[in-house]
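Asks: Several structures are given next for inspection.
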Structure 1
């Protein structure tokens, strides 16, 4: 592997900026953020700030940003840090700029077209090496180089290359060859984080919280393996770690959505991106499961009914922690 690595990160939002800042610690990594907004690109490159997401956090001097998408043509690694509903469209539009040897790393959590995983969608667009990178990591801590974990799902040889670019950072990596499983968990854990938020809004009880957490993890495990993932993947950083972070920490947008639902502030008509992505993920997962099996998944079925106006919030609340 060559000494200097050109790394492009598509997306100069919170996660793209945080990851770029960490990777630029290593002087062998030449890191460029691809921004949509020219003011953001200028602020990062000239002033080493991204005040929209990280007010007063000074970025590394070697981190740069641009709006020139042609920059991705020189990338050895191309990280996709854009919303899940934009990933495939972006790659389709710019695939002719991507070198055939560029390793493409998906950071987005969600589904692509026709209910397929994002990696599954990328396989239909490009022939590049593909990696899914997921883990229990908040951008607010990552940007300050707090020790953080990711699961790198790929072929082993790509894992070794990804390991090299993170070698001199505080990012810990573990490996999985279960790419579909890693992608599935990244969506499933958000659904159950919503549920955990609802539970915590209703009960001020440690007993209830961890009862619900255990039930959620067991149901997540059953669905993930039913849909083709490997049970062992749940014990990578992307599994229990990311689920725990998302379900129990108030920085989690999905948990916060659950808290709002539990307190009676849920409005399905709200076009909030978290609500829209949550509804979409629930609907996709629900429809992947046969009718005969759905009775085994009380939490998923209840959230599906709530999001699709089949039950009221009060009726949902009455189902909480219902004994089989």
Structure 2
């Protein structure tokens, strides 16, 4: 597909964070609006769209492709997604040990055995099988995993499924998803036999032709996990608000809202039509403020809200909020 847009910016609409391509919101292949859970993901996807040249190449947009999959394939089929993950757990890769050669068995005991022992401390007991002989896993352990799924949103469930499909291990993916494994440790657990053979041949697993793409995918999934779980205390956001937003009291309304929240920053009209605002404050409050700016005062009618700047801060600035002259 040829690139059909000039600008790609993170934004916000009635259902949450989104991405604007010029004046159109990004839609999934199934023509759903791409509604994102946070600003970090929206900015990353906007950047992937900006990085496209004359032709849009989906293979160069892994985070966008993953988000499309969650919206189109995961969210509408949560029951099937959960069943697929549990079916992997019932015959999980880290429960099937080769047993020989001895140095491979030692690796399996160290890495996979360590993960299984960690799960057992949480009441999740899984049996080890030698060779390819299948063994039934305790039903109560499978049920406990099913119970853990009930607390997960489609984004985390989608991440769990993608990681499971990639590695063949729902159990290692579960530990990683909860922050129990670094990206390197997850790669080592997810591809233990392949890495063992590479190292035996004196090759770097992360550079080996058959493992390098998997290492890349693991890193992408790890970035997504951190973006979903990332907690920012203070931040600065730069907003552009379009529509009937001038001459309707939008600036005075923004000043009042910002002062009530204790934000720093400014608001002003722009000569070409939008209202520009920079809000600085606690991230939890900023998310709500962005949602409020989508509505604005009673006489306003907001068509579009884009976010051109986002910066995390270690502390809250002491400067107040001001209304600047039109520029």
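Values quoted throughout were computed directly from the atomic coordinates according to the rules given, and no laboratory measurement underlies them. Please read all numbers here as calculations on a predicted model, not as lab measurements. Cβ atoms are built from the backbone, for glycine too; each structure is taken alone.
Asks: As an exercise: distance in nm of label points 7 Å out along Cα→Cβ at positions 32 and 312, calculated from one structure in 1, 2, equals 2.8. Which structure is it?
Replies: Derived from 2, not from the others.
Asks: Assuming 13 is relative contact order in percent (Cα under 8 Å, 6 or more apart) as calculated from a single structure, say which of 1, 2 it is.
Replies: Values: 1: 13; 2: 17.
Structure of origin is 1.
Asks: Oh, and also: Matching task: 16.2, 51 is the computed value of Rg and Dmax of the Cα atoms in Å, for residues 112-263 alone. Pick the structure from 1, 2. All intermediate terms of the calculation are to be shown ahead of the outcome.
Replies: On the way: 1: 16.2, 51; 2: 22.8, 75.
It traces back to 1.
Asks: Can you say which of 1, 2 returns 20.3 when Kirkwood radius over Cα pairs in Å is computed? Don't jump to the answer; show the numbers that get you there.
Replies: Working: 1: 20.3; 2: 22.5.
It traces back to 1.
Asks: Still on this structure, please answer the following. So Rg/Rh (Cα atoms, Kirkwood Rh), for residues 160-223 alone, computed for just one structure, reads 0.96; which one of 1, 2 is that? The partial results should precede the final answer.
Replies: Numbers: 1: 1.15; 2: 0.96.
Source structure: 2.
Asks: Another one. Given a value of 112 for volume of the Cα convex hull per residue in Å³, for residues 88-175 alone, calculated from one of 1, 2, which structure does it belong to?
Replies: On the way: 1: 112; 2: 83.
The structure behind it is 1.
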